[in-house]
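For reference, the structures are reproduced in the following blocks.
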Structure I
Amino acid sequence: MTCLSLPALQRCRPVVSERPGHLQSEWIIDHPFRTLSGEQHQARRKESLNLSDFSRLSLVEFVSAFENARDDAPIADFAWRLGTCYDLDALGHLGKALRSAPRLGDALQVLINGFPLLQSGADIALQVEDDAVRFCYRILDNRIWPRHADAEFTLGFVASIAAAFGATPDTFRAIAFETPEDAKTSALRHAIGLDISYGGDTNSILLPARLLDNRAISASSLEDYGQALRQMASQLHVSGQDEPVARRVQHTILRRLGHAPVDQTQIAAALGMSERSLRRYLSAEQISFQALLDECRHHFAEALLVRTDLPLSEIAYRIGYGEQSTFSRAAREWFAMSPAAFRRQNRPL
């Protein structure tokens, strides 16, 4: 398979400031993804396998550039193909751990655990469903949209990991994307050779659970695997110390909206701290829990109003309000109009 490059990424800028509001800007490290733009990093790759040594790009700019490249690409599976042929060696110790994992289940867990080294603000998980498992991925920031290319690239990358353990797309049970169908989706179905569903809550690949026990086609020693895991864990520890508590709160709220309680008590518990400690940390960062919660609700509500046909009562529930009237009052503060009026005014034609 011929792999493509993504020259548009050369225009992405480093993260230098926050976007308006309280929510912090998301990032993606530049080194692995600059390789998609055709830039050469061979010398630097030899110098360090520590992903934290590389600078960070604005995730919103990366996703936008990727989306434009997908629109202009002559083939429907452009982003998927980039994912399937991505070089694991560009991922440092994370790539080494993926390459040396003894079973597919181990490799997928490595990717989930190590993903915060690559990108902030992602919801990534492995869910068990009877005799199947679903690998799920989505960007948490609802302001980053559309994002077909990012999702197709990521699931294509997961498919390439599965292929290293003998699990090819014809063994998958289903592929789903959160984005709506567009001009390229029918051709993508044909290129991948599987039925694909669109408009869901996340991006996912559904696999038979038995495939998790598949052994690597090219076996590595358990010693190499253990060493790569320890090195990756060390990087995660260091990078976690630098992450603002406000960002951790923001991500936890966005993961739980519509699925679990988002009051301060529950969020503090999810972060492994007391409410008092949470208030103290946020105060030191000059922000309140309520301000973060309100802005997360605001942007999630905006996305649901514009991108879905969900009734207002359901949107109120999904953003954590017990009553539609409470949501309506909040929406008037956010949008200076009722949620119904905002939907009519901003829905695409």
Structure II
Amino acid sequence: MSDTSRQQATKGKVAFRRSLWLRVMTLLLATPLLGAHAFAQYPDRTIRLVHAWAAGSATDGAARAFAKELGDRLGQSVVVDNKPGAEGIIGTAYVAKAQPDGYNLIVTSMGTMVLNDLLHAKLQYNPREDLEPLGLFAKSSFILVASNKFAATNLDEVLKRVKQQPGEVSIGLFGGITDLIASALSAETGSKLLHVRYQGGAPTLNAVLSGEVNLGVLPAAYAVLHGTKFRVIGVTSPTRLSYLPDAPTFAEQGVQRMEFANWYGVHGPRGLPETVRSVLHSAVKETAESAQFIEQLKRMGIEPEFLNAEQFAKFLAAERVKYTRLLENSELRRR
């Protein structure tokens, strides 16, 4: 090979190596930028907000209002996906097992995040390990109601009928805290009720309205929406509710230890990327504190209250301690 040929070959190798080195460096430099750009785009498609109860329930209304406000802040549609069944277990397990990318969230409650874990020996999800809290946005008391077809207008008359017909007066429930309320009522009054289970508040309401059951435990919000269609016997709040001033508390009627409240929060699968988590924390806070959303909740008979992710986690731990003690003195058993 001539000297000229050797020089050209050497120059070609140097040029190739330089070109390869430039390509590698360009790729290395671009990779973190591409990653940051990808996360900065969250969300870039529709988000699913699972609601683990039937459509038409009180939590369903709150979930849809929350989804609309959250979507406005994120700049993407947030669609409510009802997945009822098994006391909220089906829908909650779905999100617990979902990819932790921020596109599957769930409206959680005391039942799905505390009671289910305490009452079910083989739960399909671990609420403390599989899901992470993003924020709490509301609380709601419960009411004991009587069908208009049931001849009782107050708690004394209800208990009189129950004692005359032990085990025959039916009460509609939909698992979780409603079971605990019915159990506590029996324990505090020495009464025996026939428990009838439904897959959510809406089916329970329909059973009360039709007279399929004599009594029902429902979210207090239902009295705002359907108050003339049944009689409110008692509320589980410590004092009378501002939007139900004529409905007495259980304590007023001589029955103690009947204070119960549900709450509504938002969780995602455990392991969300930090950037996604930060976006959701901010959006949930802005949604929960927006004047429009608060007004919507009040019109539904739901009490607005915000806890951020850290506060919500501490609240959940306290709720677990509280309901562990309550269950020890109830007739409900782990199953």
Between I, II, which one scores greatest on distance in nm of label points 7 Å out along Cα→Cβ at positions 160 and 176?
II
Computed 24.1 for mean count of other Cβ atoms within 10 Å over residues 152-159 - originating structure among I, II:
I
With FRET efficiency 1/(1 + (r/R0)^6) of positions 128 and 312 (r between Cβ atoms, R0 = 35 Å, to 0.05) derived from the coordinates and found to be 0.55, which of I, II does the value describe?
I
Given a computed value of 25 for relative contact order in percent (Cα under 8 Å, 6 or more apart), which structure among I, II does it belong to?
II
Out of I, II, which has the highest value for percent of Cα pairs over 19 Å apart, for residues 136-279 alone?
I
Structure from which 22.5 was derived, mean count of other Cβ atoms within 10 Å over residues 144-151, options I, II
I
Given a computed value of 18.4 for mean count of other Cβ atoms within 10 Å over residues 120-127, which structure among I, II does it belong to?
I
Test item: mean count of other Cβ atoms within 10 Å over residues 200-207 calculated as 19.6, pick one of I, II:
I
When Rg/Rh (Cα atoms, Kirkwood Rh) is compared over structures I, II, which one is greatest?
II
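Taken together, the values in this text are just the output of simple stated rules run on the coordinates, not laboratory data. Every value quoted in this text rests on a predicted model; they were computed, and no experiment measured them. Cβ atoms are built from the backbone, for glycine too; each structure is taken alone.
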